[in-house]
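See the structures that follow.
The numbers here are math on the coordinates, done by the rules we state, and not lab data. Since we're looking at a predicted model, the values are computed, not measured. Cβ atoms are built from the backbone, for glycine too; each structure is taken alone.
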Structure P
Amino acid sequence: MSDLIVIGGGAAGLFAAGTVASYGRSVTLIERNSKVGRKLGITGKGRCNVTNNCSVQTVIENIPTNPRFMYSALNLFSPEDTMRFFERQGVPLKTERGGRVFPQSDRAADIVNGLRAFCRKNGVEIVTASARELIFENGWVTGIKTDSSDFYAKKVLLCTGGKSYPATGSTGDGYIMAQKLGHTIVKPKGSLVPLEICGDICGRMQGFALKNVKLYVLNSKGKVIYDDFGEMLFTHFGVSGPIVLSASSHMRDFDKEHYSLRIDLKPALDEKKLDARILRDFEKFSNREFANSLGELAGRSMIPVLVELSGIPPEQRVNSITKQQRQELVKLFKEFMLEVKGPRPIEEAIVTSGGVSVKEIDPKTMESKLVKGLYFAGEIIDVDAYTGGFNLQIAWSTAYTAAVSIANDLE
């Protein structure tokens, strides 16, 4: 019999378990993997974007799904509190472009190890087992059935994550457990996810990365709803990479909307300067065929596609290309268009959008409004954010809010 059982050894679960235990309460953390923090260990390309060095209001502005729900939690445990916590655990941090905060070592493992040490120091018992079903008696959750045995506690905290990256243990089991006790599950879908593109253009450039490009997302009416600058990657199905993942979280109505991407391949040059640059290249390669004249302007994998889309015959001599043809080429470089078919499966997403309805959770305590003794924290809740460390901040804030409430209620 413990004071608290935490189900799920990810970011929220580890932080909440260690926090409750720091109040002198007995805590059992149940994790299906042999090691805790597996998903946390691969976030941010293995660097772990632990939070964003910004105000609470800025975090709220970067949460498109149920931001109001997060006001209390973020004011109780802010990005500043997150940074202070990890520094105290012996993990020095640094702030990069856009306020993104990483460990100075660039090792996500340092964040995981810091949380593991925090739990160990405070006496959290970590059990390797797969949670199967919540034990419900007389209107209260009193424990959990696992594949090895049953565990009982005064409180239970579900931190089982979403459905993205199922190989790390996020398989959506928590949704089923919550639903069995009457909770509404907002249909999970991928956020921060690669995009499938119509046609075979991307497949022909598979593996080719674009750097320092400007990406625009257009809706059905041709209105720009998001733009970003950075890196992206062509794949066999479409596009991926940092700016694509960020863009995908702004594309939330695939059932109603049709989206397209506009890529400015040369954002540092306006049309006039780009035209002058192309003209110089054409003069340099004046005797070559058009298909062999773009080597200094575009990557090898992209040249055949650009040649085809330009409408200029590949065998046409550069010195015979007209001003109009050149202007069309300039436009192609400034407005390289892709039609989005849809997002990749949720299993390939970094973050899950959807989960336990916030209408059924007390935002000041993270306790279920339907079931006594049951709490939620992290990605299992229907709140998600854009990239930049905001999703992990949601995990820290909801976990801390639940932990403080549980610890105080156990007095």
Structure Q
Amino acid sequence: MSEEIIIPAFRTVPRTGVIFVTTEAHKRGYRSNDPEWCNLGQGQPETGPLPGAPPRVQFLEVGVDDQEYAPVPGLWDLREAVAGLYNRLYRKGLPSQYSAENVSISGGGRAALTRAAASLGHVNLGHFLPDYTAYEELLDVFKAFTAIPILLEGDRGYAFTAEDLKREVLGRGLSALLLSNPCNPTGKLVQGEELQRWVRLARELECSILLDEFYSHYIWTARPGQLPIESAARYVEDVDRDPVVLFDGLTKNWRYPGWRVTWTIGPRKVIDAVSSAGSFLDGGASRPLQRAAIPLMTEEHVTRETLATHAVFRDKRDRMLSRLDRLGIRADRAPDGTFYVWGNLSGLPPPLNDGMGFFRAALERKVITVPGEFFDVNPGKRRSARASRFRHYTRFSFGPEQAKLDLALGRIEEMVLAATR
């Protein structure tokens, strides 16, 4: 048995769910380009051409000026382009419009969220269970604010109304609320009039809402003829006064995760704060990639990309839900958004009825999943991991191309059938 090596001053930093499962897979020979492996744990969409989508960017020209640092808040032209896109998509005819000063560019979604977390004061910040795994360390490493968990129930379809929000804000003294919308992993979406009520309450109760909208173009509940996207930007009254801060980027909705180009949108005072935080946290995003992102901000490009993505991913969603359901893996609710199915394993025989047990068994068949306990966001491990409410859940991604999904689901079917004989 090898002796554990301890380096002075350094702590053991826990891995997020996706990093944990891919690390375990690597120990068994997994490589991302190996056709034998099926990664249903991946947090990225397929990145190749889709029917009806704009051509994929394949080459970037790097100019002389691109060798320099970009401004920490981002290139002005890209900030203007992002603001203009939001105004065209969500704020037509409204007197208050976003400008470049309402946008900050970051080198990835975690960088954007980290900048925001570093900018919060000594407040109570609410967060939901379950939610995005990377929130756990984010909510623990910055000690200025106190993270307050809010439990959502599967038997209620993870519903949380504006009245529930009001009760939590007033009862727990929340000054801020962080959530993914649509939610990673459950796919629950706050939308339409309900989302409008949330924004109104944030304004009235002086509680900032930090909305991770990285899956906001993967909406499965849109009305026919309506572009399947949603954002709280649609319901903001005054872009410089309403305490609504939005995070998005090229990662999911444009299907360019490797570019690491993301943005924060909010009141100018917030943008000043997160930009200042970026000056000591990350130094800013890649200059050539920011410049290359500007042409992707047209309404025409976004519309074509969204409709093409929706057509392909809607079919993948429906087929995955159907096949999992036949195996006894139920979804507490069909996802309103995202490209994930939050599967309840309780109906399977042991050890497959446990997320970690299911993960270990699937790994032997070269299929990667993410156990549900990783989404039980637990900053500082203040609650016992053994008591996780989501031990009997697993997140399945339908981000990969359909052929890979069919291969993975076939192997999962064989695994379940073998366990029930």
Structure R
Amino acid sequence: MHPVTNTLARPADNYSPLYFLASLGAGGLAVTFFMWLMFWVPHPGQPVPVFEDIAAAFAAGGLAMKGMIAAAMAGIATFAAIAIRSLVWNLRAFASWRRSEAFAKFSRTNAQSQLMALPLALAMIVNVGFILGLVFVPGLWNVVEYLFPLAMVAFLAIAVLAFRIMGGFIGRVLTEGGFNCAANNNFGQILPAFAFAMVGVGLAAPSALSTAPAIAGISLMLSTFFLVTAALIAVVAMILGLRAMMENGANPETAPTLMIIVPLVTVLGILMLRQNHGLGEHFGLMANAGENLSLLTKFVSVQVLFGLFGLLILARQGYAKRFIFGDENSPGSYALVCPGVGFAVMLQFWINKGLVDAGLLAKFGAGFWALTAVALVSQAAMIWLVLHLNRRHFGAPKQASAVPAE
């Protein structure tokens, strides 16, 4: 662990690859706003809303519909811009940092796996770019079949980068040793699984959206590979992390990683839903409403359990008092955004694709909005957190205790 140092520089000036999570979190918030359009705007003829659907709903809708659409589009545009700007800043800072002695030292520690935050953020930006196209580009659906192969190539290129980074880490550890099991008292090593899952969910999109069986089939096979990859890494990393935590206690700085399972489950859940839709459309294996409800309820249950587990440890360690409101800063604080975003997105799927489709909840009824309010509160909390952390880490320099990542 590096010593705590007082500095007048911005915390972000002491670079860590975990700052890629700032871009990831903002991109995730853009997705939460897209959920409004996805489930509240009619989109007959295709499984996702496009510009024409949104424009028609805005023209025909009442004041509430118009306000919702305007807020959703503003939210998507704003947080997509923040995510892209943050990614560009990170790529520049990372290019400079990797030529430093600090990077060489970093690459000999457990924290080397944090480099997987780079392909994770890149994959999120590609997904956000697709949302921007759907929402803001007229006529996109007319040429979308030509875009699917290009998107798959982009995700595969990111996957190659991810495997190179992961291979460097695994190759070093398994040939040279040096992995500090005592310092692995967190779930930080699940980050690579999150990155591969984000690639997988992008590759799964054509299986749900394409009308070409060949494209859908390739999408199914490729996304399944990354689903399996992410699941295997997550299981192994979780076992290793739990053992270290039981022996040494959870690391206070990296405690936010204890809830990384929440967004991982969201991404893998959407991946599986996309695959199920593709199997039904092209291969006659459509999942029924009851099966989707059962699957989504299991996902939400896992999220609630790991969310409670993580919040318990964060509260016992006084994490918020130190790193959110106190004098200390850690780039790992951005890992807190992902669980809130992931939970908000998964709740929207559980409510709309689970409860409503199964006939257990009337759409736009009192019960519907009561449950949806939980997702909206989580979304609003993460909006505040992203803006707050951006001010703390990237705002005007002030006296603070900067705690760089291990």
Checklist line | Read-out distance in nm of label points 7 Å out along Cα→Cβ at positions 117 and 197, computed value 4.4, structure in P, Q, R | finding: P
Note to self: Going by distance in nm of label points 7 Å out along Cα→Cβ at positions 157 and 173, which of structures P, Q, R comes out largest?
What the structure shows: Q
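Which structure, out of P, Q, R, was helix-only ellipticity at 222 nm (-39500 (n - 2.57) for each DSSP H run of 4 or more, over all residues; to 500) derived from, given a value of -11000? Don't skip to the end; give the middle numbers.
Values: P: -8500; Q: -11000; R: -23500.
Of the structures listed, the value fits Q.
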Checklist line | Which entry (P, Q, R) yields the derived value 4.5 for distance in nm of label points 7 Å out along Cα→Cβ at positions 53 and 253 | finding: R
